[in-house]
1. Taking Rg/Rh (Cα atoms, Kirkwood Rh) as the criterion, which structure among 1, 2 has the greatest value?
2. Where does the value -11000 come from, among 1, 2, when helix-only ellipticity at 222 nm (-39500 (n - 2.57) for each DSSP H run of 4 or more, over all residues; to 500) is the thing being computed?
3. When mean count of other Cβ atoms within 10 Å over residues 255-262 is computed for each of 1, 2, which one produces 17.0?
4. With distance in nm of label points 7 Å out along Cα→Cβ at positions 175 and 423 as the yardstick, tell me which of 1, 2 scores highest.
5. To which of 1, 2 does the computed value 11, 41, 39, 9, 0 (P(r) over Cα pairs in 10 Å bins from 0, in percent, for residues 111-270 alone) belong?
6. Assign the value 26, calculated as relative contact order in percent (Cα under 8 Å, 6 or more apart), to the correct structure from 1, 2.
Structure 1
Amino acid sequence: MEHTQNLILGAGLTGLSTGYHLKNGDYQIYEKLHEVGGLCRSEEVNGFLFDYAPHILYTVNPYAHELIHTLLKGNIEIKKRKAFIYHGKYDLYTQFPYQAHLHGLPAKDIIECLSGLVEVLRDPDRPKPQNYREWMYWRFGKGIAEQLMIPYAERIWTIDPKHMNFSWIDRRVPEPDFEAVLRGALQDEDDRTGFNQEFWYPIEGAIESLPVALAKGVKNIHLNHTVTKIDPKAKQVTFDTGKVVSYQNLVYSLSLTHLPHFIDEIPQHVLDAINGLQFNQIECVNIGINRPDISPYHWLYFHEAEEFIFHRISFPRNASEKTCPPGTSSVCCEISYSKHRPLRVQGREALIQATIDGLVKAKIMRPDDEVLAADVLTVDPAYVIYDLDYEKNVKIIHDYLVSLDIHPCGRFGDWQYYNMDHSILSGKRIADLINDRDAVAA
């Protein structure tokens, strides 16, 4: 049996970051895949590079900003966001976010949005919202809520937003003031609103360049090792290779939903909390096309569920031309689903065809376009759903793990809607905790 002071499960950004920031070099990282990166990976298909769902880099944290730029060195480019919303019923685009860029919509839609917003602003004593659906009405009024925000929320989250809380909206849902909404309704505003007005992307190697660079500052990474058992009493982890490793600190960056497969005799109230966790899944349908410049945008939102199978699409070449062979383009199309709303079509070929049909309908692809690459990448789980029992369930699970000297972290260990910077900082947080304990013990 091997022993390590710090056993880190998962070599995604969080697990790698934990090892990177530990001052004590006594750690081992175990990863089930054949490469590092977790969901921050990229796949090559016939010369095209596709990420596991769209990834862009941005942060308001100074340390994360410096670290990311240091890791990628000269392999990073700054982009000014070009994100738009496609309205199929009008065959037109409006700039993201919808609530700040109503210009170009039919007058009746703009009037409904503005009058609804004025109505709520005139009523400062209106009842406080109790869920995300109510919050959209409470904050923006009937027009903005019903024309786009609720339909799109149902598309991505796969449930009625009345079953969600709204604790997560900070830095997620832009909240322009009335003057900004009015300006965006009266004129074609180029003033970008929101939190990723500029973003960064690797020039070469797609997004997995980041974890690859981070891994260079980390040692003792063991690939192709899948956890089969965690024994918190004996402080041992068993892998499918037969290897057993004992530990002092266990850093858990895997999904909380996997815990029942690893740990025996979990108390019933903890099992109930784990079973209560909600999440969606994403099928990323990736298409390589034998035509350059199919779109000027970075990504597009689609809120009309009856018209398009995908809810968002992005164009990798517009982030980095190195993701496509010369003279070609590509598109990544995200299709959200869950146990609450299964996929409307089943099977790889059916998903690809439904996606191509939607792209043709939106006039992004032409009927005679030559498809050079077609692939489907599954992200499961994809997004944490902040249902009304979210805080209660996560606290129960985390309290249980901490009582066993297990440190949950990362997107699915913390069970948070994390970007890449959050995931890196989550690993640093655990490393800092262990470093502080080591310093006290010394």
Structure 2
Amino acid sequence: MSAGRVFRRVLDGEPPTAVQAEGATIRDADGRTYLDAAGGAIVVGVGHGRESVARVMAEQAGRLAYAHGSAFTSGPLEAYAAELGPRLPLESPAIYPVSGGSEAMETALKMARAYHLARGERERWIVVARWGSYHGNTLGALDLSGRKPLRRPYEGWLGRFRHVSAAYPYRAGEDGAQALGTTEELAAELEALLERAEPGTVAAFVAEPIVGATLGVVEPPDGYWPAIADVCRRFGVLLVADEVMTGFGRTGTWFAMERTGVRPDILVAAKGATSGYWPFGFAAASGPVFETVRAGGFTHGFTYSHSPVGAAVAREVLRILDAEGLVAASATKGQRLLAALASRLGEHPNVGQLRGRGLFVGLELVAERDTRTPFPRSARLAEGVVRAARERGLLVYAGTGNADGVDGDVILLGPPFVIEDADLERIPDLLAAALDAALAAIPT
């Protein structure tokens, strides 16, 4: 019999073996250190190697590791929900905890459906999202996503949901981009779709307040969210905010929706909720949605939902974020990082746009700056930058296909909020060197 092996996340090449991490640094088995400028996949907020989080996790696991959510609640879960509630931009929120962002989005979709069923609106099943979005990799969440490179292998299994244009001013109106750039156009397009649908068939509209890996930290134009919320309310459509990547201080506020003045009906979060220490996420329903669903019933569940250990870890991460002022730190350090990147790379001929909010920063890479022409997918520029950065001890995150579903490259930065100033200042030079090395390696 042969030994088992790992089916790796990335199948080309052998990755280094990580053995230890602290703050914003990861060390591998060969003793090399890496500055984690991406927080993994924009996950780690409170920093690596937090002893208090490990202690809380172990203590809770030793006391009560598992109790099925259909039979029991737990002290950590009840306490976490109570403490988190005031920070959520929802009215009287109720949280349904799960094991990650994709599960949380699937939960939100079912919440929206259950809400309308409880109201006797059985025909409301259609959900609308945007092109250039990402909402998860399970089939429902993937169908909702407008990230074409991820959809393409599974298109035969998708197609139940509808999509409107990306809110992407940088590429508005370009062939293949499926993007619009003004609030008026975007709101009018959604309203037109709702009017074309049979009356009473659309259940929800789902969007990220700031688009992450698919487009590279793209905010909608001013006034977008109030206008979209108004359209949804007039048509009886629930508004779902996907804060999996933007929540828990990543953009310099607890949640990115705070800046919009809009309170969604359902909010989805994960990643920074436990800062990578435990697989955890949740869908939070507003009071009116929760009370309606509770009256009508909710057919849903996962084996590891409502985890007492997950809730204990999330509660400790929440405490650290609050006690150490890390949400404010994300805002101030993000401004410094963006300014330093602008100084070093702002005039680079292959950086089309530099954008960010808090410690959530994106660089869109282009072959021709004036025309915004992207590199062809065959150049594999994003992958080249990631590889060259890692060779230099810098970890970054990347996305592709942003320009037209095939071509286009973006680099994302999202370091832990505890990153030291000296490390923050190293990122622009390391990234610039990695970009130039990757460009030089593209065959002419």
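Readers should treat all values here as calculations from the given coordinates under stated rules, not as data from a laboratory. All values derive from a computational prediction rather than experimental measurement. Cβ atoms are built from the backbone, for glycine too; each structure is taken alone.
1. Details: 1: 0.98; 2: 0.96.
Largest one: structure 1.
2. Answer by label: 2.
3. Values: 1: 17.0; 2: 19.8.
Derived from the structure labelled 1.
4. Checked 1, 2; max of distance in nm of label points 7 Å out along Cα→Cβ at positions 175 and 423 sits with 2.
5. Working through the options, I get structure 2.
6. 1
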